Structure 1
């Protein structure tokens, strides 16, 4: 009864608050518009890291390499360019939500996003939010979330950028981006291609990475139009086409092939009325895959799923101290596949977020959400985050939440192996962080604790097939530290240092064993120095050893060294030249047993701006 009462109250607020808010002044549209304002406006107690353009450019080919070297997320990568699964704060791959312009795009089939199929140059804003976020971002947002945003700017401008890259193993990339804004119109367009023969030599052997070639194509169109002084219409669309062979191992050659297609379209209408604004989103997400066990054969297995989503959102400023963000959302999922039949699912959710500013230096957010699902009885989830700026240079952040993940279509229906007896996962967590910023220095320190019940894990069964089961409970706790130093030494010289470290314990409470593919230790470091038109950088990654079925996989260290030359723009035209030496120390390392990663290799790039 209380759950239904909460939904009724939220629906009432969605229509009542605008009437009150209309008494305020007319709201002026911002010059720059971001689709997901909840990331910063309603989560001050969370740790959020934004990756700037220069960082994206250094590791911009695939999202895996960008985040592996610039975040505490660990990636299990089945060979370079192959399937890449994240482990965020000791959780599974399906516990990291990927948010595209405000919408969760994790696959309804397997509950995750393959980070090697996401091209960062499609976006001008990539952020990482640590900690539970199921209230605002839905199923799967347990370890954290990765946010991919396309920012629309209405200031007068017309910018074009071309990035051309070529390197070892016949690795090639091309990217074109156009950005325009004037008056009521703004749009951006991008087209990208990344491909590689990927036939690197396995160190200390006479073998090569056979059957590892891949191709990715993507295109995105984003547009905004001001219908008036208080109305804004936006369209976001992205298409991706991938064609990959799957690499073999040291003991078994590969012969399989995988094609995947994704289309994501979102229409976003926003109306400002007084101190409130209403938003309506309608989105269609489509994904399809074909898997060829033998790439020379015409026989394949396939799967596809359509997701239709509709959301009404209200953001209202009640007073100088109170702000409310609420939304009602409906989603319909329909799948079809040779291994899981034709499943479907409907979900309706009610969400309420209350922001209260106690003082100029104290703010907290209270979050509530209830889902009504056609397949499962979902829990009422909640979150509380708090920020206290004790000094202008020092603040404390705390967040606590209850989160959930629904079993996916693959978890339930995949044959052989699906398990219809699965129940949703639930987790409780708390995160306490500190942030210190003095001049050019900034340091963060976070400690967290997660208790998860009924975690879904795919394990080998007695029948010889892998099958998902609910693990009774999992306890995760850890410590994360970050340090940055940025200094403009003179007018044309600058130094920048970034360090991150994560200690993670993720244990099955029944066996007291660390979960597989979760390192106790991960550390990254980046040092950049700029003098005049030249920019030199060094990146270092350390992943500690991980547990695997039947043993351990050794830890490793890998480093990259690069140099860039940026010309001074003349008459609106500029260019830059860059060279990066990856795995500069030629280290042998594996993310998955008997699947070696690339040896030392070189990548070059040319960037043209006009």
Structure 2
């Protein structure tokens, strides 16, 4: 949620900032703004707009081109409201009362009210309802008190602030100077040629067009940025920190829609290729035709992983659903007890964590605040932390002891699709490899599942060919006020995920349930007006779920069934169905989720909604 961009160098800053803000729109926001500077003692050029970045862009276009070319330093922000309603007044950047400092901020300052009262006692006045304005006034207080030394002022202010932040500050007296800092909210610095210019962003997305050399700030670090010199980084206690420059490789073409009307649809259709990438170099067929799985995390931490008798999976949202599937995979193949926890609850309930435990943290962005806090708790108790993330160089990837990248490429649509199937793929490989090392899975079963796993991309393509059919089905479901999704075994978490996708982008209330639990309450809601999506694929629970479907039918429920290809028994029972190819039961979620993603997508499109950026949601949840 929220996005920061910044630029300092020799180019006109405004176009770079606006383009960067567009590239960060996927994170979720409700207003946007930029501040520009280029001449000493000149007042900041400040532009803010409620709503889309395009509204801000229209305002910025009023700047004379010659003047714009001279404004070579700037900061920008997309805001997701936490303190105060979405408005131009509450939008970032915020200026200090003196007008000498401008600041953008992601995160939450928890003690802002106390700080505000103290600053009011010093004569400071406030225009907005935000915690961010309090922070810029606090920095200004120390700035004025200590001879206008910006680095020192930022350090002193942040030592008083409690909470999470990523900030970038610019000063009126020195337009060739930016100060950036972070704690529990990501911030990346891109390095231009010969240190002549620098780019900043909440992630690397807005930077990679200009540079592949980046610095990921760590918690409680402050960066001093001036063109012509190397970035200096200090810790919050003002001691010098090491500067680690990394190469980042993001395919620019992945940030475009590639001919699809929406990023979400593009990302649904990318999944066969993404799963191939996720398995590449990991699931290997030897010359003798047998399969093996090579995971560097298992090689490097084999002793600790084999010794573990308790695994805790922490995640949020879609990643939590993937974790539920991971639980079944690890327990079945490794015979290790697994718990799946909401990261937001785990960190606050004084959980029992032992030194031989393994904590698996799953996060698409690798920046989820609650998940990051959960793994910090786990590390403090001596557990091995295993990260499963998509964001290379992300906070969780760097904080974990080891882990696996899912390698599905940038996911721009707020509603996660390819990250979910990538997470399941990685969890499957981990469970197979660990089970094989432990000897808890037979060689025959190991080879069978590995062989079938390699066919998933091809079988995904077969499911996606039914897109037109699912689009037609979606017509009749746009009227619905409520949906019920039912599944059993490996498909119960898929039912949860299907319901979440529909809620996220179509705003239709939907619930996922284990099919057998339906008669313990939800069956009271079933009538001819409520669509019931049932995953009824061939597995050991097939006949059980047939009975559950018959219970729905007897109450005039309208069933859309996800079935195994060629299942004539279910076809005779229901009026609407989508077929998926036959596959081992533990791999079915990789196929059964696709019709649900497409259904949610098409229902939302037919309702005329913003599929890629649904209301009130953010892609990267970097605050609690």
Structure 3
């Protein structure tokens, strides 16, 4: 083979999926390759009359744009532009060089003839990176659905087909007879087909027999009116958390006011077996910080159990956060027993990953106290004691002190509603480096205990101040772009080059955090109050800030990287090691590495698109 062709062959042999080709097929491909030099700003292909072709970027870069001129993807050295071979003849993307570019090209028809005996190569070439990533995520979700747990089981799957209820004007005796005949321990009370209340065996004993009430009395006399309820598409785990927190054992399931049935604690325990149920119950019974610390040691095993039964990164985040929030609430209850009741209303708020419900085992803590404006100077001591007790208790439970001191025990974050409102207003109206750093923490905030309205009023003002605030959003974008994906030239990963984690990828700070930052900016730009990353992306989808395709691609990237992260951590926990975020690419299969590169490219493209929108490159 001529020396020029040998150089091209050596190059293509390192480019996925051509690295899967046989020697014969690779040599045939090289002989059909065309070479084209394209100046910056020109469309690809230059000759629109030529056959549809696949392009390999040898040097330079190419940007892909939708019909609406939205940046859809970016290609650099060693990457393929397959868009003209995917849905050939119906391509809706435009490709333009963003610098002087050298490309190799081969007609799509010729290409597929050469690789026909390599189905994995054909499949790769006929899908865009976004579709490949989406397929990988869907495959993972399908696998998870086959091993459903409370984390991904809707209440509808736990309900029987028969709805057992009785009208509100029936007698207690009639209700007791029906419960006996049906073999149930609870009964929905309805009024013209709508839920009016619920009674249980315990209600009949304690509210009727124990009080000498006649069995002929109306059942409405002993029912719990307007009970807490959930919809049939709610997750079983969320139902368990509500029942544990409120200390009841029967939960009506209602859709649009229509009763669908009842789930009991027994139903949930039978479905799950143990772990989450045991942990949350143990938390509610703990009488000391030491007891809570002992319970918290079970969190890594909980994470491992969720992963081993097919749970997703979202399931892990929700479960661990539910446990950490339960610990926080119990610590506050213990503090109130120790120091007496609060002098004025307050809200204990979580920030960061706990607020987003995205914690993994033993994250650090970010929190604060929003206190009613009624607080008097002499009340400050009580809240200071509360903050020290709860933050210290969380640290003892493995949720270590925040390195940046963003905690309620720091007097700066133990303030009245008025002071907190002033903080947010200042951060938005006069953004400075420290303000932007604090914004990235406290714009992700949620009430864990206390008066939710103290935060709601602040959030309403925030959403008005941030919506379409170009300067603030531009500076938030600049700050967010400090977290870049670890992609270098020729599709190589940029690995950590020294220290304890040498030759690994930081999946959190170079994969998860960039998506969290993007989602936050989209939400702030649209005045959304959603806190979790997934909710923010879903709610922002289709708005001026984020296209539906862009949101879908980011959700896929977030889920795929999250899956790799929790599986890596699960493997460490199994070995008795402390879970971290540092993954060696050598641990991944060739296909997983390709999907991870696709995920990083999605993030890189969306970061570039946001940078262009807010002209981040013009800001110092």
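Here distance in nm of label points 7 Å out along Cα→Cβ at positions 59 and 587 was derived from just one of the structures 1, 2, 3, and that gives 5.3; the source is 2.
If distance in nm of label points 7 Å out along Cα→Cβ at positions 155 and 531 comes out at 3.2 when worked out from the coordinates, which of 1, 2, 3 was used?
Of the options listed, only 1 reproduces it.
Suppose helix-only ellipticity at 222 nm (-39500 (n - 2.57) for each DSSP H run of 4 or more, over all residues; to 500) works out to -2000; of 1, 2, 3, which structure was it derived from? Label of the originating structure: 1.
Given 2.9 as the derived value for distance in nm of label points 7 Å out along Cα→Cβ at positions 459 and 507, which of the supplied structures 1, 2, 3 does it correspond to? Working through the options, I get structure 3.
Since every read-out is calculated from the coordinates, none of them should be taken as a lab result. Please read these numbers as outputs of a predicted model, since none were measured by experiment. Cβ atoms are built from the backbone, for glycine too; each structure is taken alone.
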